[in-house]
Structure P
Amino acid sequence: MPIFGRKKDKEYQEAARLLAENRPEEAAEKLRSLLENHPKDINVIVSLAVALIQRQEEPDKDSPATQEAFSLFDRAAELKPRDVVPVFNKAVCLRDLGLLEEALVQFDKVLEIEDRFTLAILHKAEINYELERWKEAVELARLALIRDPGIEGALSWVPKAMEEAGMLDDDGKVINAPWDDAAPDG
């Protein structure tokens, strides 16, 4: 779920509400109007980009709407280089489009800006799991859990990844864990 900026502007709040209610077409109209008056407002830019992706029934990386959305994400990131919101939202959209390697690159950029951004770490863990990079997935999941113990429920896939990575014995006990200095090499 993308992150939306919070603003006190009532028009923006209305557009964000429409987007949250899965009414991206209406949200996009309002956001385009807002963008005309506030061309450097990254919250408006990012929310419009998200709306452009969401209003497509089957988003395609090569569609004009997707290309415009990515251009908007990049524009917002250029306007405010230390803000994770544009980069994170672009990464989530890339992941949703199935562009997993590109999404990983964007999540790395998020972590360059804010190295403790747990959601970016969690997304990277899940993508590595989807790509069957078991050890990386487990290590990232562990880091995300250390940063935010409240995400434990989102990590139901970790035991399978640990098994696939050879980190569990036949009884399901942890062995060969990279974070365990006593674990045998292998």
Structure Q
Amino acid sequence: MKVIEKSESRSFPYPWVDVDYLPGSKGKKVEVYLRNNNDQISELILLFYILFSNVKAGIKIYNFSWWDYCLDTWNHNKGEYDYSILNKSDETKEYLLLLKGSSIGVGYSGSCRCLNWDRFLNVSLKCLLSHIAPYSHLFYDEKDNFFFYFHHTGSIGFYYEEKNKIVKDILQIAKSEYDIR
């Protein structure tokens, strides 16, 4: 079953974002922290729905190299990538099978549209929170000019260029429901 599908967007859409060094981006950043860390995966998925439920249909997911998300795809002994599920962590196996089942070809770089947020977030957050993946995918809403990423500490980094109505609404919800910095 497809969980994600390729989007027509191959590059990250915002010229104000430095994707190689996010702190170098020209936009404004707010860090949104969970108040309860009992089950970080469930809490981060809930945070996603609380903040972005009104715009989730327009959110795309970007990764420079989808198949290289998990660290154990790199074979140190051979000095090359290995995308088979043999000798991989359970988290990596699940992630690689998600890509294969979604027909995301090896080497794909670009954006995807999510068809099943619960499944995608559950799989990708397991990798991130267990340190199998060093960095989050980038989630963006091109129409409303913001993006965010998940952090292994149980937070999201939310970037925006200007406070439009949607960004103001998201920030207001974040202030009332979560800890922000």
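With relative contact order in percent (Cα under 8 Å, 6 or more apart) derived from the coordinates and found to be 36, which of P, Q does the value describe? The value was obtained from structure Q.
Given 1.9 as the derived value for distance in nm of label points 7 Å out along Cα→Cβ at positions 17 and 89, which of the supplied structures P, Q does it correspond to? This figure was derived from P. Which structure, out of P, Q, was helix-only ellipticity at 222 nm (-39500 (n - 2.57) for each DSSP H run of 4 or more, over all residues; to 500) calculated from, if the result is -19500? Label of the originating structure: P.
Comparing FRET efficiency 1/(1 + (r/R0)^6) of positions 9 and 137 (r between Cβ atoms, R0 = 25 Å, to 0.05) across structures P, Q, the highest figure is found for Q.
Set P, Q, criterion mean projected area of the Cα convex hull in nm²: the highest-scoring structure is P.
Taking distance in nm of label points 7 Å out along Cα→Cβ at positions 33 and 161 as the criterion, the highest value among P, Q goes to P.
Taking 16.3, 46 as the value of Rg and Dmax of the Cα atoms in Å, for residues 25-112 alone derived from one of the structures shown (P, Q), identify that structure. Value 16.3, 46 for Rg and Dmax of the Cα atoms in Å, for residues 25-112 alone corresponds to Q out of P, Q.
Every number here is computed from the coordinates shown, using simple stated rules; none is lab data. Please read these numbers as outputs of a predicted model, since none were measured by experiment. Cβ atoms are built from the backbone, for glycine too; each structure is taken alone.
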